[in-house]
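*Asks:* Structures follow.
No lab work stands behind these numbers, since they all come straight from the coordinates. Remember, predicted model here, so these are calculated numbers, not experimental data. Cβ atoms are built from the backbone, for glycine too; each structure is taken alone.
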Structure I
Amino acid sequence: MINSRLSKNAKKIDKFLINYLNRQDRSLLINPMKYGVISGGKKIRSTIILSAGKIFNLSQRKLINVCAAVECIHSYSLIHDDLPCMDNDAFRRGKPSTHKKFGEASAVLAGNSLLTLAFEMIADKKYIIPPYQKNDLIQYLAFCSGHTGIAGGQELDLKFENKKKTLNQILVMQTKKTGKLFNFCLYAVGVLANKNIKEKNFLSILGEEIGLLFQLTDDFLDIKGNKKLVGKPINKDSKKGKSTLINLMGYKKAHIFANNLKRKILLKLKKHGKKANDLSDTINFIFGRNF
């Protein structure tokens, strides 16, 4: 059921992205942009948005621009993370990384272009939501994407290599690198549902916890995952001296930590009853990904 829903959602988002990119002025960067954002990937962040939207009876039409914007931001970060100056990964989503396919310079520029395209998608005049909601979404997405979010988390990830870090330091790094974009996913749903500050804050924290669970699962997959199913090399974190909870406390204790986090998230969703079933199923899927 969940796999079918993920596949269906991914196809919808890919279709929207293809149509949007096809309407853009043609440039040499369109192909590497498409390569980075469309091919492969489960688009789990989009499913998180769509599932959370069901809690507040939001239509997919109202959510799809935000879904596509999030996928652009996520793909930009992956393209840059894979570069030789960062994690130096040759494969992503079961195929050569963007810089391997198109060259480093084109990969950098394609990543930059996807980053800016995300904000264009939300600001688009055809995306009919109130201006105050667009302003809120744009400002918060910028906060979650830049030095206070994804970019800042990647910087810490690189600086933490081969260094002994505390539990709190690792959690801060992983929350920025992965958690902040999930934070935006649920915060955006709160914005579009016209929720008050308290509810938006609740959703943003919940999103951050989901993002942390996703990152922890990625760390488990790096050790016990199947290379073909994961779509990228495994056992690379230890080779690069990455700071992870597994390296800090061991696999068993890290797994208990992650399982307790999953229970905490699901408990928070109980207040929304059956409307949260899709989101709860997605949480269970995230933590049960082939390890």
Structure II
Amino acid sequence: MRFNLCLIAFVMLVQTAGAQTAAKEKSTAYLTPKDSVFIVLDEGQKYILHPVKPKQTLFSLCKYYAIGLEELYEHNPAFRTDPVLKTGTKVKIPVPNKAIIRYKNNKLIPGHSACLYYKVVAGDNLYSICKKNFAMPVDTIVKRNKLKSQNVKEGQILHLGWINTDGIQSEWRGERPPPSDDVLLTRYESEKSHYREVESQGVCFWQRDSPEKGDMYALHREALLGTVIEVYNPMSRRTVHAKVIGRIPEGYERNVEIILSPEAARQIGARDPKFFVKLRFLKV
């Protein structure tokens, strides 16, 4: 009897822990099948508007969507000076064609797909939306949206397809070749004649587990945005130059002097997620 009571208590404990874990995963999920994700077009490029949820950060979004932070800043320039994500904000994310699930086939996994919608803009017609922009038959969209005709009007919402809620695979995106350090060094030497050069030292942080490659950038609290910063690692005796693309988000310790892109950190022999560096940067 005592054994049975212990067994029942153990099973209930496991079930409770499992439910708590599932609830936690659900609360921090980036996309869920219940989400309605909008896709927009800008000069031929497709973007999704990601709805920000609690505890999401620019770094975690970059990892989820397999995009470099510098590229994310290019499409969302306001985050350069205010990198804290607010719940409900829409983040513009470039989406590769392979990430768009157009038909109900083996790519559409039940419980792992969110609906993709398109809002008709001025000048649109159903043929251009389907054929020119999304390479889909007009009849497919007509049936999917139960349209009575092929006429659409500005502001109308169309269900185009789906996107996998597990995120985007890095191989779906083409790699951006990094600028050589010689190019960045030359730029730094040129910029020195226009701005004040400052030296400092402190802790450098980088996302060691990030698969991101190519981009050479840095986040700093004082360096002039858009200029190049010089980073020296005394342990490896290596120097790297990187473009300052934004500010360090709130929540990082004050002794974190700089955040480097994974590519830049690897080039100066970084091993630990935090290590000591010496800096030279530019201010007005």
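*Asks:* Hey, helix-only ellipticity at 222 nm (-39500 (n - 2.57) for each DSSP H run of 4 or more, over all residues; to 500) derived from one of I, II reads -7000; which structure?
*Replies:* II
*Asks:* Here's something else I'd like to know. For volume of the Cα convex hull per residue in Å³, the calculated result is 194, so let me know which of I, II that is.
*Replies:* Numbers: I: 118; II: 194.
Checking each candidate, the match is II.
*Asks:* From which structure (I, II) was distance in nm of label points 7 Å out along Cα→Cβ at positions 172 and 268 calculated, if the value obtained is 3.4?
*Replies:* Source structure for this number: II.
*Asks:* FRET efficiency 1/(1 + (r/R0)^6) of positions 124 and 156 (r between Cβ atoms, R0 = 25 Å, to 0.05) was computed and gave 0.15; which structure, I, II, did it come from?
*Replies:* Label of the source structure: I.
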